[in-house]
Structure I
Amino acid sequence: MILDHTYCFNIDNVSFGNLPKETVIDLFRDGRISSAFLEEHIPLWYPKLKRVIGNKDHDHIGKDGRYYDAKNFTKNGLKFCPSSQIGAGRKINKEKAAESANKLIYILCDIVEFPSIRIVFKNGVLLMKHYPSFTIPYKDRSNIFGENPQPTKKPC
């Protein structure tokens with residue numbers, strides 16, 4: 001896991017019951033749906049990470065003791081504040097979001113072109129400096145992940 005390097009993956013076996021594959025793919029482009037699956041799958045791609053179950057302020061812990069939190073980049077961009085502050089009618093509490101960002105490495109997952117997924121690890125302190133609103137707009141997607149790399153399962 002190298003900070004600021006983009007890793008590329010392709011999920012080849014996407015299905016659920018009798019739903020058409022295209023329907024399942026569209027569903028997985030929604031961060032609310034794909035997050036649970038990606039949070040479980042990330043340790044398979046990155047064995048130095050262990051999944052943390054429950055309502056914690058992080059999704060994974062590294063063998064080095066660092067905390068990691070996975071966030072999904074969608075057609076609406078990405079919010080990297082605590083999940084309890086994301087959703088209809090909720091507001092970002094910048095003080096609490098900064099407290100979280102100060103101790104986290106964010107695992108940013110680009111699911112816009114699912115089943116192709118791009119992942120980049122970003123230091124929370126540095127990410128907060130670049131995006132003090134705790135929101136990365138869609139227009140900055142290539143700044144975060146780079147330009148259209150091919151799936152490689154290693155830095156693009």
Structure II
Amino acid sequence: MALPNIFDKSVTNQLIHRVNQLSESSVPKWGRMTVSQMLAHSNVSYEYIYEPGKFKPTAGFMKLIMKLFVKSAVVSEKPYKQNSPTGPDFKVRDDKNFDLEKERLIGFIEKTSALGPTYFEGKESHSFGKLTSTEWSNMLYKHLDHHLTQFGV
């Protein structure tokens with residue numbers, strides 16, 4: 001079954017509605033992240049796209065390994081398992097400002113929808129090389145849905 005298309009305005013609105021249901025007191029059904037850490041963690045996917053200078057580029061050999069062994073799990077329609085391992089850039093250990101991280105995430109969701117699939121078709125990913133707009137949509141939707149579900153929204 002195809003995942004919802006993150007570029008569709010109704011999907012964007014649904015995701016923003018779910019984010020807005022979170023509060024500083026939201027607790028996870030699994031895992032150790034606080035809600036503020038989860039929002040910051042979710043922002044990393046978008047930071048890779050919109051703030052690429054923030055991260056060290058993935059080296060050629062490591063990018064090949066990521067492409068061969070990790071990409072299919074990330075861009076496919078298969079949901080993530082609870083407590084799945086995460087990459088070093090995605091690990092958030094310190095406290096984060098809930099309101100700021102929530103505002104940033106909503107802004108990233110809206111920006112992605114506004115840019116649309118044409119912008120993302122063939123766009124280079126930090127770790128996986130060029131992706132189709134469907135792969136971008138799957139990756140972004142699946143990751144965010146996983147963590148919103150983690151927090152019961």
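Bear in mind that the values in this text are calculations on the coordinates, not laboratory data. Keep in mind the model is a prediction, meaning the values are calculated, not measured. Cβ atoms are built from the backbone, for glycine too; each structure is taken alone.
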| task | Output the label of whichever structure in I, II has the greatest value of distance in nm of label points 7 Å out along Cα→Cβ at positions 35 and 59. | result | II
| query | To which of I, II does the computed value 44 (relative contact order in percent (Cα under 8 Å, 6 or more apart)) belong? | reply | II
| query | I, II: which one has distance in nm of label points 7 Å out along Cα→Cβ at positions 11 and 107, as calculated, at 1.3? | reply | I
| said: Quick check on the output: -7500 is helix-only ellipticity at 222 nm (-39500 (n - 2.57) for each DSSP H run of 4 or more, over all residues; to 500), derived from one of I, II. Which one produced it? | reply: I
| said: If you rank structures I, II by Kirkwood radius over Cα pairs in Å, for residues 51-114 alone, which sits at the top with the largest value? | reply: II
| field | At a computed 18.5 (mean count of other Cβ atoms within 10 Å over residues 43-50), which of I, II | value | II
